[in-house]
Structure I
Amino acid sequence: MTDKTRPKIGLVMGDAAGIGPEIIIKALGKKEITAQCYPFVIGSLEIMKATSGSLNRKVTFTSLNSFEELNSVSEAIPVFDCEISKNPQFRYGVVDPVNGQNAIAYIEKGVELALSEKIDGITIAPLCKEAMHKGGLQFPDETSFLADLAGIKVKTLSKWGEVFVSTVVGHVPFRQISGLVTKERIIPVIKNLSDFVSRFKDSPRIGVAALNPHGGEDGYFGDEEIMEIKPAVEAAKKLGIRVAGPFPADTIFMRARKGEFDGVVFLYHDQGNISVKASSFGQGVLIYSGLPFPCTGPTHGIAYDIAGKDMADPGSFEEALKVNIKLGMKSRILK
């Protein structure tokens, strides 16, 4: 019997030589996940079968031909096979342009299916940006690629236990960071984070990190807090957002964990990600906000060193899928 509240979630297989196929198999082996959604793999049927063999697990797969088939529960894992290039020299743990080319195709298909409302959302397994670039990707990362495919601005944020976090500056050389920490760039990040967290909590509290040690010490250690960050916080308050800061980065994340903030805006990639991954590795969720459909992923990478060895922890991917399910359920109820 069809459960209309259960979303159809496409699991983008990611880089075939990484741990993506393995963590998908492990996640879909858990009834508490499959009972809440109709999941299927967007990727390679051949690679999924090979991975189950390398894990020595008795897993059955079925080729998905129609999305109406997802309305029924099956023990087999459905795979929408959209591999565009066979890789006769496939090996785990190796950067390969063929795998990158296929990963690009998997993402394209996932976005196409979600935009056409054939499915309710996608969760993306770990990707290798180097392989994708060698395979023809013309964008810096998957975020800008998703934005181009959907024709909309996309901003990443992460879920860290009960706390959501987002950065102002992403993948740039360290020497460029200070020049990119501006009021004009900070305000949209505060607003985007507040708007997204509002889907989970009423009137969320947002904290903003400082850039410099000790919050700049009144300009002695840098003036970005005075010139850019504090004015951005004040401007966001005028938009009706519950926001405070800037606070020293070495304490703000612990304050959030203790419940003082529902979301934290940090200034650059490693400032926040080191804290988040050190304290909650295996639980973090990457969320691509701004898309017209739920899109999530794990906060870790491809782990080439353990790929194909049955050592991968599926925890972060499972959490990413659970967030997608929750968002997909809300979307279906609204429809």
Structure II
Amino acid sequence: MSNQYVDDLIGTKFGDFALRELVGEGTFSHVFRALDKHKNEKAIKIPRRFSGKEERFEFVPTQVFIKRGQRFSPQEASPIHILRIQVARTKQVIDQGIVRVEDYSFDGDNSHCRMPFLAGETLREYMRSGPVPVAVLRNLALTLSRLNHLDSFGYHGDVKPENMVVTANGVILVDCGYFGNVQVGERLDDQQKTLIVTTPRYYPLLRPDDLLAFGLIMWEAAMRKPLLESVAYSGDFPDNNVSDRLNDMVLEEEGLGNFNLTSILKAERPSHVRQGLPPQVDNLLLKAVRLQFNKKDELDFDEGFENFEEIANELRKLAQAGIHYL
């Protein structure tokens, strides 16, 4: 996508609002600050002309997969179709923790979504500028707890640092993912296909697991690098001291065409990487990404946290112990 395309959009009107400046972008869309004649401020999301596969992104891109039976395969997707999914998933939800949809259109070049303009920084920007406040992470955990309990929503599905804005009124989520049935043909077996729109770095099992995504974000914030940076093959880690059951789980995912989880085999104790990390943080991070070191000192699977309330409580304990940043 050329910069000229984005520049040409400046001044374009969508309803009563005219685009003023580019304030964000994702794999499938650009987000602009827009004003009407009364200087009312909104955010207008415009689908990209292309999926952006050819571009080098400054953010971690969302990806699309098709699951047929138990097997996964990458898939191309229309940016307008992705915008339709996001609007459909959020337009009925009323919660202070997720940006609301005020207006939308899916009419060719006029396709757009209008939302409140959020003044703040993304969590990615927070992470790039320094340690992340524990209070911000706890606010996010409580927000996800509320959303996960809403029958009209259930899961976000693409929780990542780019998809949350830290504002004066708390953390607000944007750009949800999707895990649902899709009809791509007329044969009976076509009805078994599932469309997945998410970010594998935070959803390595390609399931709507917001708890694990949050744990991986906390790990990345504390360790200054992601635990799962890219796809990998288990043969790349032949000498790692890993339990049989964790290794079997990784091999099972690889057998289904999912190589996003594999680099978890390289995980180390956080305190071995960041010297001086408090034991409470060490334990929190391992449990949050569902790992432990067993009695043989092997990297092993752990059941992890059952819900966001548990995580929020552990983050509260960190603050009470005087640990205010990760």
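Which of I, II yields 18.3 for mean projected area of the Cα convex hull in nm², as computed?
II
Comparing FRET efficiency 1/(1 + (r/R0)^6) of positions 58 and 210 (r between Cβ atoms, R0 = 41 Å, to 0.05) across I, II, which structure shows the greatest value?
Biggest value here belongs to II.
Work out the source of 0.75 here, i.e. which of I, II gives that when FRET efficiency 1/(1 + (r/R0)^6) of positions 130 and 162 (r between Cβ atoms, R0 = 41 Å, to 0.05) is computed.
Checking each candidate, the match is I.
A value of 4.2 was computed for distance in nm of label points 7 Å out along Cα→Cβ at positions 114 and 290; which of I, II is the source structure?
Derived from II, not from the others.
Suppose helix-only ellipticity at 222 nm (-39500 (n - 2.57) for each DSSP H run of 4 or more, over all residues; to 500) works out to -11000; of I, II, which structure was it derived from?
Computing helix-only ellipticity at 222 nm (-39500 (n - 2.57) for each DSSP H run of 4 or more, over all residues; to 500) on every structure in I, II gives -11000 only for I.
24 is what came out when relative contact order in percent (Cα under 8 Å, 6 or more apart) was calculated for one structure; which of I, II is it? Could the numbers behind the result be given before it?
Values: I: 24; II: 15.
Label of the originating structure: I.
Quick check for you: by Kirkwood radius over Cα pairs in Å, for residues 90-233 alone, which of I, II is greatest?
Top value of Kirkwood radius over Cα pairs in Å, for residues 90-233 alone, among I, II, belongs to structure I.
Values quoted throughout were computed directly from the atomic coordinates according to the rules given, and no laboratory measurement underlies them. From a predicted model like this one, the values you see are computed outputs, not experimental measurements. Cβ atoms are built from the backbone, for glycine too; each structure is taken alone.
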